[in-house]
1. Given a computed value of 5.3 for distance in nm of label points 7 Å out along Cα→Cβ at positions 123 and 283, which structure among I, II, III does it belong to?
2. For structures I, II, III, which has the highest computed value of Rg/Rh (Cα atoms, Kirkwood Rh), for residues 179-226 alone?
3. Can you tell which of I, II, III yields 25 when relative contact order in percent (Cα under 8 Å, 6 or more apart) is derived from it?
4. When distance in nm of label points 7 Å out along Cα→Cβ at positions 219 and 251 is calculated, the result is 5.6; to which of the structures I, II, III does this value belong?
5. Here semi-axes √(5λ) of the Cα gyration tensor in Å was calculated and came to 35, 23, 20; which of the structures I, II, III was it taken from?
Structure I
Amino acid sequence: MQPLIESARGATLIGRDGRKYLDLSMGYGSVWLGHGDPAVACALQAQLARYAAPGYLASGALETAEAAFSTLLPAGYFLGGIYSTGMEAVEAALRAAWAHTGRLDLAGFAGSEHGRSFVAAALGAEPAAAYMSGEPAFVHRLPGFAEPSAAAALERLAGETALAAVVVEPIQMTGGGHAIGAALCERLFALARQKGFAVIFDEALTAPYRCGARFYGELAGQAPDILVLGKGLGNGFPCAAVALRRGFTWERSQVRPSSTFWNHPLACAAVAATLGELARLDPARKVQAIEAVVRETLGALALRGRGAMWCLSLPDAARQAAFVAKLFEEGIVVSYYPGCIRLLPPLCIEPGELRRGCETIQAAHADTFG
């Protein structure tokens, strides 16, 4: 039986019965600094007391968030806006690509997760037959990163179709932890320059700093036209963001970037506080230490990922429920998808605490799967 959570602090969940659990799910990766981070909590409380209504009038909250973003974003990018979900941010990015290119067709890679709206979901997976038949004709789904045919399929599609954008989740954390390969990534950007389509990196989970660098694009040595950020951006407060290369179309009349909760003061306060803490904490060093522990303790298993984001593929999907239940019994909380579990430790986790958790996972894996 799963625990009922009463409170949380750092990397620890506390059940109503008083039992403590090591949280390696962390709100599906959204609680990046750790539960109850004082700076984020104080910023939210102060903003709530001051002004917390959505609207278009300036309150200072957005300006504070923009200043924080100016220290995070690579040179040549600007903040388009702060949204309530990653899915909404992806859809805003798609509208910008449509406006900028004057084209409609989109492409994504199988195994990616860009949200649950009709178009965003179709970029990475077929619609579930239980609630949808067919899919948008202008969305093209390429083979996943693990498939050798991905590069050829991209080449063929770009030659046959006037694409508006290709959307990339650099590490497919719902698709087994597969990362876009260097050769495929290089070819994608070369085709984008040649054919005139936009490249959108959906870094909802890889940024900021979860893969080690500020953004995965920096690791790949590429500069996407649009960056989508989310998950840990507000340390658990629901928010996401869009950043664009300067000169990319973002005019209100063409893109319609706003919505009711766009640039909400509370979201802006959470983002500014989170980015401020990240600037203070030397996240690249902490992520490097997290990666070292995970690789040392679990590297002999079917592990994929980098930094502070990992997928552990399971040898028998039918025994996944038993494995997760055993982890609960041992005081470990993970998130999971068919055939794999995800490990998303927070930046605040102590190396010894993480090591003990990973060793528990390794022992439970041996007990469950042999």
Structure II
Amino acid sequence: MSKIWANSGDSHLVEPDGLFEQGLPPALAERMPRSVKDDDGRWETVHVDGQTFRRRIPSRPLRDTETGMTVAERAPGAGDPVLRLKDLDAEGIWAELIYPSIGIWTSSIEDPALLREGVKVINDWAIGFQRTSPRFVCTASVPLLAAHDAVAEIERAAGLGYKAAFFPVAPPPSQPAYQHDVWEPVWAALEETGLVLSFHIGTEPHDAGSRNGTYHSGPGGAVLNYFETTFGGQRCTAQLIASGALDRHPGLRVMVSEGGATWGPFMADRLDEGYRQHASAVRPTLSKPPSRFLYEQVYASFQHDRSAVPAQWAMGWENVMWGSDYPHIEGTFGHTQKTLHELFDDVDEVVRRRITLGAFEELFPHVPPCPAESGD
């Protein structure tokens, strides 16, 4: 098979052990997120600012070619930017939008000072990773316990060279939902700096009292939990549209990673219907139908979803892109080309290029084009 090259709208860093110990005083470092795995490798305990969350590590292969090994064993290049480029070349991935891994758990911190200083450590390290290659587009972590702290870190991150900012799909429990005016300075800062507002599904803050962060247990629990992670990205997108945030900030671009794409046209129709049929109760009044904001300002990535491709060519959402989820076990590492050929072998070339390369290039125009297209 000829290699299909693609950009990834969803990948992850693997932060080094001891990252916070190197950048924070001991009293703060010990409260930052860390993962401790059991000796048998089947369970891990995540510690976050005095809270603990215990979860099972996948041990059964998802495909015949996988072994259920740890990330470090399966993808030793995940935490090394030079080795990572070799992995990308072998998989046929050119550029990546890259989220944190253990850093995602900072959304569960409720101490503003700890969060403010902790994300600086993550961002100072990750920008060094990004500078290794223009193919890396790392997301800056943002402290969301105070709007002024968020704005300050967004501005600092832009000055460091970030092009995107990671936001959990729900704010900390002590803060209002994203449709409220308290976030207006944050959206303005993102628009002014040009950072893409990047949501990754499954990143709701965890609460030690909420069954260790899971939605369901018992029969079907694992599939139900995976299924329900998709809703958070849809909810925060709807909040930004219905509240008028995207109307007030037409230069703001939104990315929803790993949540599929077919939900976009459905949401567009549903929001339009609600806006039209309940017009007497709608506040605020928007300058155009809700669907227009989604189709013009919101992007989404998917991994394996067969329905995501028709969301672009049959349903009209141009902002659909593919993502590998490297190096996570539910991603495509080790079988990327198999997955891409299954998705795109029978797809029109214009559609294929838009999803595999073009939408990403539009969102991150600073990334050099994939040389494989010109045969280099």
Structure III
Amino acid sequence: MYLMIISLFGNDIREAEKDPMLEKPNNVIVVITTNGMATDVVEKIISNIKGYELGLEIFVIKEHRDTFSYSCREITVPKDYVCPNGSRNKMRAMQYGNEWLRTEGYGRETYICHLDDDSMVDKPYLEYVINHMAVEGGQGCIRLREFGRHLFSSLSDIVRIANCEAWCRHYNKGNRPQFVHGEGIVVRADVEQEIGWDYGTYGAEDLIMGLEISKKYTFCHIPAGNIYIAPPTTAKDFYKQRRRWFWSIFKNDGKVRRLSLRTYLFYIYMYLVGVTGLIGLIMLSTYILMDIHITPMILLVTILNIAGFTSYYQFGALYNGSRKYSLILFLFQIPVAFYDGFTILYSLVTRPNFQTFETIKKV
């Protein structure tokens, strides 16, 4: 509640204006990593960024089996490329791209804005990196695009906006990254080359990168523009995505825990809150339906839990700028709570194949 309040009273525009204009603008490149299953979406992202007319170089890191020709520079990962630490899938591709950019001479003067093949950043975001960014890494806040392809997944994803506006904004300002997501992360090229993406883990590469930067350098909040993401288009994809995120925190060979015990415990806390909140809703529903007496203390805690849950989602909906979906979310708040909360139980009951990287449909 505290973080929501201070975020509502903050002003990113004023914060961005406080940062001095660089004497020499940064060289900024955009790097999109794709598995080749969303070529039309990638082309849309490329077209939008070109439309900003900022003169940026755009790269697509793709696998050797991806025969599509993208309308920008391509970095093709060789079939026989092997990471020293055994990283696979996305991390393998990003590590190869990292090494390729180094051999091409991209270094301290260049900032890399990373995008997934379904995410986008707007023009003010890139302009801030070009004209103001002076630290080694950073990330801004997300917004939803293609809202409503799957209503419950879209409504549930509003919590990601709330997380960004509350937790990311607050902690990134103090070089203490908590939530770091792959969409829109900006890293100075020489620092990325020093740290690399070859972690050999199931996932959490974005969080590990943010924590590694904050240990030796500075990871900041980018106070201009936004990152736009697309919610999953089916319930199956939503649950697969959440399961991957859940296990990436606990299947990274202890890297997150060693880098920041506080962050590791924070994720455990967030998941416990999700489970206990869901249990609280089930208990309240059962008590009401069965006409069981509820003590004043249990009733008070339950009401506070529901109020906190509702206000947190409404806080995210407010920043996403849609009163229409704010109202829909309010009406479907309890079903959304169950839809979202059961992802934790689903993750515990159905462990994924840790040798593969589950992907979802991109729009």
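1. On the way: I: 2.0; II: 3.4; III: 5.3.
The read-out was computed on structure III.
2. Details: I: 0.97; II: 1.19; III: 0.95.
The maximum falls on structure II.
3. Going label by label, the one that fits is I.
4. Values: I: 3.8; II: 5.6; III: 2.2.
Considering all the candidates, the number was obtained from II.
5. Details: I: 32, 27, 18; II: 28, 27, 21; III: 35, 23, 20.
Derived from the structure labelled III.
Values quoted throughout were computed directly from the atomic coordinates according to the rules given, and no laboratory measurement underlies them. From a predicted model like this one, the values you see are computed outputs, not experimental measurements. Cβ atoms are built from the backbone, for glycine too; each structure is taken alone.
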